[in-house]
Structure I
Amino acid sequence: MRRLMMALAALLITVTAHAELKIEITQGADKPTPVAIVPFSWDGNYGLQEDVASVISADLARSGLFSVMAPANMLSTPTSADAVNYRDWRVSGMDYLVIGRISQQDGNQVRVDYELFDVIKQQRIKGSNVVGDRTGLRGVAHAIADDIYEQLTGIRGAFYTRIAYVTAEDIGRNQKLYKLKVADSDGARATAILKSKEPILSPVWSRDASKLAYVSFETTRPVIYIQDLKNGQRQRVQSFPGLNGAPAWSPDGKKLALVLSKDGNPEVYILDLASRRLDRVTHHYGIDTEPAWAPDGRSLIFTSDRGGQPQIYRFTVASRNLERLTFSGNYNSRGSFTFDGRFMAMVHRGDDNIFHIAVQDLETGRIDILTETSLDESPTIAPNGSIIMYATQVGTQGVLGGVTLDGGVRFLLPESQGDVREPAWSPYLN
C-alpha cells in the first residue's frame, strides 16, 4: 500500500533500448522431460541476429518441465526428417527431438520450418512453419516454443508474451532515474517507454496487450495515464482530488478498477472508460487498495486492513456481495488470479514474519508458499498460469524472480543497471 502514497513525476516519454534482464536458473525440476533442439540450418546470404534453436531451448528449460540437450553433446545434427537417426537420440536419453530450417524469402522475410519428433515411438508429431521479418526472429522463436510446449503438455505456451517492469538507477547526488520498460517474457529486447526522476508505479496491461496504464505525478497530484505501446501516445484518465492509483483493466477492456481517496479515504472504484461513470465498490474506514479482476469479469479482489491486518477480499459486481478470501497468516496482499480463476497468487507473511510469494487454491483454501527469499512482492502470473514473476532482493539489489506454480523451478532476472521492481506480465499477444 505504500506505493499508492509515493509521488511520481513523469518526464517526456522516450523510446530507447537499454540493458536487458538476464535469466539465472537457481532451482530446476526433479524429473524434467529430456528434449533436443538441434541448431536450425540457414541458407541465406547474410548472418542472422538470433539463434532460433537457442531461444527455443531457453524457453523450454525455463518452464521447468524440460531438460534441454546441449548441442555439443549431440551425436548428429539433422535438419530434415529423412536425416533423423532415432538411435542417436535414444542412446542420448532424449524423449523428443526438434529440427528446423530457416530460408530466405522475398525482401527481408524469412521462413522457419520446424518439426517435432517422438524419439521413443520413432514418429513425427508435427511439422509447421512461420514466416516473419528477419529482425523479428526472436519473436518467431518464442512462437515456435509455444507450439512445442502445447504439443507436449496440452497447455498453451506463454513465451510469446511480454513483461513490463520498472528499473531504478543511481544517477548521483542522491537521485535515481526510474524507467518503465517493456521486454520479451525472457527479458530480452528491453525498451524504455517512460523516464522519470521520481518513482513509477503500478504498470498494468490492457487485455489486448496494446496499452499500459500507470500512475503519474506530472501535475501537482497523482493521475492515471494510459499509454499506447504502438505509437507512444497516452491519455489522461479522469482524475480526482487526492489519491488516484492502482489501476486494473477489466477483462473486456472497457473498465478500470482503481483506488481513489476523493472522499477522504482510499477506496476501490470501477470507472467505465467510455461513459466516465464511476461506481464505488468499497465503503470502509480502513485502507482498501490493489484491486484485480477475476478472469470472467464478474468479480474483483482487493487488499484491505479493515480487519486489523492486510487481507484479501472479493467483491462480486452483480450482487455487491463482499467476502474475505484469506485467513492464514498475518498479512496477505497484492492478489492476482490464474487464467482459469482457480488459484490466487499473493504476498503472504506467516509466523516467520517474512514476506513470501504464495498461491491459494480458491476451491479448497489451501495455501502453498512458493519462494524461499524474503521481501518478495508484486506477483504477476503468466497468462497460461504456469509461472509467477515477482520482485525480490538479492543482497542490496532489487531483482525479478520467477517460480513455477508448483514451486519446483525458480529463476532470477537481475539487470546490470540498477534495481528492478513492479513486474507485470502481459496477456497473449495473439
Structure II
Amino acid sequence: MAVLNITDEEKVKIKNAEPLLWLNAAFKKTITPSVTPSRKELFAAEARLARFAPLLARLFPELESFNGLIESPLLASQNTNKDKPHLYYKADHQLPVAGSIKARGGIHEVLHFAESLAVKNGIINEQNFDYKTLAEPPARDVFERYTIAVGSTGNLGLSIGIMANALGFNAVVHMSSDAKEWKKERLRKRGVTVIEHTADYGAAVAAGRAESDADPFSYFVDDENSSHLFMGYAVAALRLRAQLDDQGIEVNSEHPLFVYLPAGVGGAPGGITFGLKSLFGEDVHCFFAEPVQAPCMLLGMAGTQNSHPIHVKEMGLSINTDADGLAVGTASQWVCDATRHLLSGVYTATDQALYQSLLALKENEKIEVEPSAAIACLGPQFLTSEKGQVYLAKHNLADKLDKSTHIAWLTGGSFVPQEEYQNYLDIARRT
C-alpha cells in the first residue's frame, strides 16, 4: 500500500467505516506563488462567464432576470444564536439550469470549448463579439458536428448534458451504477444520450474517455484532470466574496471563515478551495466532507505529491452510500496535487448522519437537499470535537470562534423529484 499520512488509529477507523476528522499535515496557511493553477486563470474564467451571460439569458429563460448569471444565494441559518458560530448555507442546490454545484464548472468547460470553436471558425472575432450569435445557425452548424461527452455519478452529467444540448452539440453522458434514475431520465428528456454502466464512477469515466478519444469530433470533459472545470468551480469564491461583503460579513485574522465542502472525485470542492485561498489566504479554513464508505479525497490528500491516490477498496470499503454524488473510489491526482497545501482537513460521516442532517435542514431551515449535500452541515460539530480543538489550538483560533463565520456548501437537491425527496425524509425518520 502507498505511504499515507494517517495514524494507525485513523487507519483503523477508515477501515471500520467509522466517522473521523483527519487533519492535513501538508496544510500551509497561505497560498504560495508557485502553486498551479494560477489566480490569473481564476479571473479569466470569471470573465468568460461574463462574456457568455447574454447568450445564457437567451438560452435559459430562468436566467433572464439574473442577466445570465448562474449563481446561488448565501442563506443565514435560522438557528444561529449567541452561543453558536455564525452559520450560513451556500445554496448551490438552488443553482439555476443544472441544480447543483456542478453548474459552474460543467457549464464553464462547455462554454470554453464552444468559444474555442467559435474563434477557430471565425464566428467570434474582432468585428463580432456578440456572443448571442452563438445560438444562431452559423455557430450551431459548427457545434452540431461535435460531441461533448462526460462520465458522471449524476450532477456533472446534468450540467454538461444540459449546456451542451442547449448550444447544439451532441451530448453523451456515461453514468455509473450509483447514479439516480431520475437524473438519467432528466437528461434523456433533454435529448442527451445516456450510457449506463454497471460498474462504479471510475469505470464510467474510463469508458467515456476511451470512446471519446476514438472520435476526432468528440470532446471529453474529464472531471479528474480538467483545469477548465476546476476554474469554473473556483469562480464561486469570487461570487461568495461579493455576497459576504453585501451582508457585512468580515473575513480577516480576527474573523476567520470556515467552509465545509462535500467531496467526490475532488474537482468542485478543490476548485472552490483554491478560489477561497486565493482570495482570503490564511483567514479561510476549508474542510472536505465524505461518506465513511468512500473517503477517496482523504486517502488522496494523505498521499504524497505526484503519487496516484489509492482506491478506497484497498481499505476494505465498498463505496456503498446513498450520497451518490460522493460515491467515488479514487480521488483525482490532479486536484490533490493542486490543493494539497490548501486544505485544512477532511471529515467523514455515516449515511445515517447524512439523513439526520437532511431532516434537520428540512425541519429547522425549510431547506430541501439531497443526501450528498446534507453532509456539509456536519462540519461545525467536527470542528468542536477533540481533534477539531487540536486544529483550532494549533492555528490560534480557539478564542476567535465566537467571531467566526461557518459556511455549509449545499451542493444539490432542487431538481430532486418530490417523491424521491419524500423517500429521503422517510429514511431519515427511521434512522
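Read-outs throughout are calculated quantities, based only on the coordinates presented, and are distinct from any laboratory measurement. For clarity, every value in this text was computed on a predicted model and none was experimentally measured. Cβ atoms are built from the backbone, for glycine too; each structure is taken alone.
At a glance:
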| item | result |
| --- | --- |
| Which of I, II leads on mean count of other Cβ atoms within 10 Å over residues 159-166, largest value | II |
| Value 21.6, calculated as Kirkwood radius over Cα pairs in Å, assigned to which of I, II | II |
| Comparison of I, II by volume of the Cα convex hull per residue in Å³, for residues 319-390 alone - largest value held by | II |
| Relative contact order in percent (Cα under 8 Å, 6 or more apart) from the coordinates reads 22; which among I, II | II |
| At a computed 0.20 (FRET efficiency 1/(1 + (r/R0)^6) of positions 103 and 175 (r between Cβ atoms, R0 = 41 Å, to 0.05)), which of I, II | I |
| Winner on distance in nm of label points 7 Å out along Cα→Cβ at positions 55 and 367 once structures I, II are ranked, highest first | I |
| Comparison of I, II by distance in nm of label points 7 Å out along Cα→Cβ at positions 23 and 359 - largest value held by | II |
| Read-out mean count of other Cβ atoms within 10 Å over residues 71-78, computed value 12.9, structure in I, II | I |
| Which entry (I, II) yields the derived value -12500 for helix-only ellipticity at 222 nm (-39500 (n - 2.57) for each DSSP H run of 4 or more, over all residues; to 500) | II |
| Comparison of I, II by mean count of other Cβ atoms within 10 Å over residues 191-198 - largest value held by | I |
